[in-house]
Structure P
Amino acid sequence: MSFKKHLAKLLRVYKDKTRIILYLDNVRYHHAKRLKYFVKAHPQMEIRYLPACSPDLNPVERVWWFMRKHITHNRYLSSIKERIAKFWQLLSGCLQPKYY
């Protein structure tokens, strides 16, 4: 799914809202010209960008750091199956899909 399709879905899901504010990081596709035209055509949607190089303001960056430390760079986990099991153990509050 493209990011533009994701925004269109947000507009459908929250069609009764007068204002939708999104906080985004500065990844390149968040600044695409087509995206700017799309947002301009939907005034109820407002995009705000996080400052560059500010991982403390982007919570998913902390998740990636934690996963790298405990899973991908963990030399005691030798197989991909062990890494997947460790991932779901760390996120035990989430539902685990049955794909492996």
Structure Q
Amino acid sequence: MVSLIEISLSLDNDEEKEFREIITKDINYKEAKMLQSVEEVGMEKEAMSLILRQLNKKFKNLDDGIKAKIDMLGINELEDLGEALIDMAKIEELKNWLRNV
């Protein structure tokens, strides 16, 4: 890509240096954003797994409808559910919590 642009444009040494810095910063920024996205997905999957294990232990076999609703929750909602499930004694409380999210 750089060589194509260099062929198309006549850049002096300072302009070429500035161009390479801009390209490098852009690539580094995109890589950092992609890494951040991957980390966020990983954290969400870990939170989901933990919450489902806790709910399965507390309420035994969760039906697929409840699992599907939990699967739609974001990381903040999963964290809230993790706190709320401490006070839940019945599966109806979980269903009610999920309806109100």
Structure R
Amino acid sequence: MRRRVVRLSQWIPLLITYPERELQDSWGHLLDLSLFGARFQTRAPLKRGQEIFLSFSIGENFFQKIRSRTVRARRDAEGYWLAGAEFLEPPEKKRLKDVLVRLVG
């Protein structure tokens, strides 16, 4: 069964910020992106259910502090965290969709 969602699979730098002030911002990179969420890799430890903010740029389009929740997170053998997050407040949906369609299309 094919997904009905446009999905971008590219290596895109990602900034991860946290609502808890005691946690330090961290970097990672997107592995997979759709209108509803993202899959990414980072060195920062993450927990399932954790609220995070994701910021990234695709070409000239900057998406800043998208409120998200980690839906899965696991540490691989090399010490990286592979995580999936759902967008709680979708970014400017039309703009993101236009960017994804243009790149995937």
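No lab work stands behind these numbers, since they all come straight from the coordinates. This is a predicted model, so every value here is computed, not measured. Cβ atoms are built from the backbone, for glycine too; each structure is taken alone.
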Starting from the value 3.9: which structure in P, Q, R was distance in nm of label points 7 Å out along Cα→Cβ at positions 24 and 48 calculated from? Q
Of the structures labelled P, Q, R, which one yields -11500 when helix-only ellipticity at 222 nm (-39500 (n - 2.57) for each DSSP H run of 4 or more, over all residues; to 500) is computed from its coordinates? P
Mean projected area of the Cα convex hull in nm² from the coordinates reads 9.6; which among P, Q, R: Q
